[in-house]
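Engineer: Following this line, the structures themselves.
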Structure 1
Amino acid sequence: MVTIEQARELLNASAVFESPPLLIVEVVSLESVKRDYRYKRSEYAALEVPEYWIVDPL
C-alpha cells in the first residue's frame with residue numbers, strides 16, 4: 001500500500017520509492033520462516049515501515 005504522493009514519484013522515475021510504504025504484507029514460506037519472523041521485522045523497522053503483517057498459511 002502506498003500513498004498518492006508515492007505513486008506520483010513513480011510517474012517519471014524508476015520503480016524505487018524514496019519513502020517507505022505504509023504497509024508490507026509478508027507471506028511466510030517453509031524456506032523463509034526464520035527470516036520472515038526474525039530478520040524481516042528488524043529490516044522493515046530500520047526502514048521506518050509503519051505497519052508490517054505476517055501471513056502464515058500454517
Structure 2
Amino acid sequence: MRLSAPKWIVWLLALILAALAIASKYVGIPVVGSFVKQYDFWIMTVAYGLLFLGTLFRGL
C-alpha cells in the first residue's frame with residue numbers, strides 16, 4: 001500500500017477542526033462555541049478521519 005501526503009487544504013481543515021475541539025475544552029469560543037463544546041469528540045474524530053482519508057487516497 002502506497003500512502004500519500006494529504007493536500008494542503010485538507011491538512012489545514014483538519015488542523016482547524018482539531019484546534020477548535022481542543023480549545024473548546026479550555027476556553028469559550030464566541031461564534032460556534034456551544035456547538036463545538038457539545039460535539040467536541042465527534043469534531044476531533046472527523047478531523048483525524050479527514051487526515052486518514054487524505055493520506056489513504058491519492059489526490060484528496
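Engineer: One of 1, 2 was used to compute relative contact order in percent (Cα under 8 Å, 6 or more apart), and the result was 57. Which label is that?
Structural biologist: 2
Engineer: Follow-up question, since we're still on this one. Have a look at 1, 2 and say which one yields -5500 for helix-only ellipticity at 222 nm (-39500 (n - 2.57) for each DSSP H run of 4 or more, over all residues; to 500), as calculated. Write down the numbers at each step before the final one.
Structural biologist: On the way: 1: -5500; 2: -22500.
Checking each candidate, the match is 1.
Engineer: As an exercise: distance in nm of label points 7 Å out along Cα→Cβ at positions 29 and 45, calculated from one structure in 1, 2, equals 2.6. Which structure is it?
Structural biologist: The value was obtained from structure 1.
Engineer: Going by volume of the Cα convex hull per residue in Å³, which of structures 1, 2 comes out largest?
Structural biologist: By volume of the Cα convex hull per residue in Å³, the leading structure of 1, 2 is 1.
We did not get these values from a lab; they are worked out from the coordinates using the rules stated. Predicted, not measured: the structure shown is a model, and the values here were computed from it. Cβ atoms are built from the backbone, for glycine too; each structure is taken alone.
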